[in-house]
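Peer 1: Listed after this line are the structures, all set down as structure tokens.
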Structure P
């Protein structure tokens, strides 16, 4: 998880050297990054949903505040929304996973 946090921090604070292949490509990166951070944090600590969401929300705000100060980056509410969508997507997937395996256990019981 620490490695993922370091890599993501490097990517969001460094000067972008890659082309935008499609509009809002960075939003996909934000969504994917926060999905991965949510997954890794959940697997490492099993925090309550509101603690995980609050912690990663603070990190998302921190990212945008730092990016606002960098001359080659800019802060964006849309980036923050994409970060929150990544966390939400993680919890939707977790809910679906739990629901599927709970249903599988019920149908497989003798």
Structure Q
């Protein structure tokens, strides 16, 4: 008699960050962004949480939106996905650099 037990329950993300919006660092076209990474749970165990898309936590994120994607996998190959966006706004006004001009009047 063979007894086969299968795990068909996907892991769940108990913590998936909400979208993050920050302003650019002064005189930079982006910002260093730190965040708390995702946390997953499963009825058996979470084998891995893998980053599939986006930059590494603590990286310099360019102005604009970067989509972050993480995947949790259990030992049976069941998966769950965590997605969130990191948006860096350019909040610094441009600064005009004017050259000196000499004007002659007759």
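Peer 1: Using percent of Cα pairs over 17 Å apart for the comparison, can you identify which of P, Q gives the largest number?
Peer 2: If we compare percent of Cα pairs over 17 Å apart over P, Q, the biggest value is for Q.
Peer 1: From which structure (P, Q) was helix-only ellipticity at 222 nm (-39500 (n - 2.57) for each DSSP H run of 4 or more, over all residues; to 500) calculated, if the value obtained is 0?
Peer 2: Q
No lab work stands behind these numbers, since they all come straight from the coordinates. All of these numbers come straight from a predicted model, not from anything done at the bench.
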